[in-house]
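Heads up, there are several structures right after this.
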Structure 1
Amino acid sequence: MIKFNEIKVGDYMMAEYEGKMWEGEVTRLNGDEKQVCLQTDVQEFWFETDQLHPIPLTEEQLLKLHFIKLENEDGSAKYSKGSFRIHANKSGDLSSLDMWYREDRRHHPDVHFVHQLQNHYLSMTKVHLTRDPL
């Protein structure tokens, strides 16, 4: 389950409906009812927060978000998107990372899911992190 206050319009997450998982993008929020409207590849639908699940942050997800991977000689990896950088101690291991954008550096932020990365990216760059439409 994802806390409602962590969710922003434009975030990507999974929603469970009738036993099936749907990946989608948040299009609207209803703060009174704590509901989230998610656009999936089928339609827009409102979900309760207990039906939402985070998307784990993986190298595959970073590439979907148009990051470019650069391997370092020491076995670590750097992922870049414009001036924004993510450094992983081991290539493909995103459990402990550093990120920076210009003078804003964040060491070991609590980022394990795509929506958390999107929220950090937004606060650092003032631009929402997006990928190609579903």
Structure 2
Amino acid sequence: MPIKKGDIVKVEYTGMLEDGTIFDSSVGREPLEFEVGSGRIIKGFDQAVIGMEKGEEKEFSIEPKDAYGEYDPELLRRIPRDKLPPEADVGMIIILRTPEGAQIPAEIAEVTEEEVTIDLNHPLAGQTLNFKIKIVDIS
């Protein structure tokens, strides 16, 4: 029976960037389980499983707009250097809190003596994502 919106599916997957770098995989872990159409995973992945059947395998690509969005230079922020611990360095991920208590991860993009530039874009923003998947179960 083909997968439709509302089905609960279990999917084995490997996600790769355009250069072949694996950014995520279920290999050695439990398959990814989600409700199709619930919005809990990226749009392009959700849409790709519709119509597939148990045991079926597929390869597909997801453009940035249907994944984590385009890279937005407006999401770079400069903050005073003394607002972060002395060990803060390029590439580190810090967690920022909104006034409402939500947590937002940000990567340190640049450090100078006076300020730190943080990047609020998702690490995969602007990337085309390539997946190899297999439908393990449908309920």
Structure 3
Amino acid sequence: MSKPLVQSTGRRKEAVARVRLRPSEGDAAATITINGRDVENFFPNPTHRMILTEPLKLTQLEESYDIDVTIHGGGVTGQAGAVRLGISRALIELDPELRPVLKRAGFLTRDDRKKESKKYGLKKARKAPQYSKR
């Protein structure tokens, strides 16, 4: 395996994705590998695959780079969002002129929404036990 051209990190909720981009070799189709598995195998849901390939489609670089991702933490949707942010950041490192396009699409904004923590005396973050008058 050749040395990565660029490395970046993407995060969403509890998911952290380390993304490595390297140029596609020859006329072989570009591959996306996540934790050593193929993207179709790792994300069987087509919606999640669409989320993480959006920056590549927007910049028309789908066949230009092989992408290797290491993810840990979070759920499937959070992981897909983390990969999307990581890919967007890596593309900007390679070509800073892509920044306005990706920024306009909202792919460079770190979605900082997290699960609200549970409060004592409550059943969940905001759900209270049923009130009894008598």
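Out of 1, 2, 3, choose the structure whose coordinates give Rg/Rh (Cα atoms, Kirkwood Rh) equal to 1.15 when calculated. Don't jump to the answer; show the numbers that get you there.
Numbers: 1: 0.99; 2: 1.08; 3: 1.15.
Of the structures listed, the value fits 3.
Of the structures labelled 1, 2, 3, which one yields 13.4, 38 when Rg and Dmax of the Cα atoms in Å, for residues 64-103 alone is computed from its coordinates? List each step's numbers first, then the result.
Values: 1: 9.7, 26; 2: 13.4, 38; 3: 11.5, 32.
Source structure: 2.
Can you tell which of 1, 2, 3 yields -9500 when helix-only ellipticity at 222 nm (-39500 (n - 2.57) for each DSSP H run of 4 or more, over all residues; to 500) is derived from it? Intermediate values should be presented prior to the final figure.
Values: 1: -4000; 2: -1500; 3: -9500.
Corresponding structure: 3.
Among candidates 1, 2, 3, the computation of relative contact order in percent (Cα under 8 Å, 6 or more apart) that gave 20 used structure 1.
For structures 1, 2, 3, which has the highest computed value of distance in nm of label points 7 Å out along Cα→Cβ at positions 48 and 72?
On the way: 1: 4.5; 2: 2.4; 3: 1.9.
Result for distance in nm of label points 7 Å out along Cα→Cβ at positions 48 and 72 over 1, 2, 3: largest is 1.
Each value in this text was obtained by applying a stated rule to the coordinates, not by laboratory testing. Remember, predicted model here, so these are calculated numbers, not experimental data. Cβ atoms are built from the backbone, for glycine too; each structure is taken alone.
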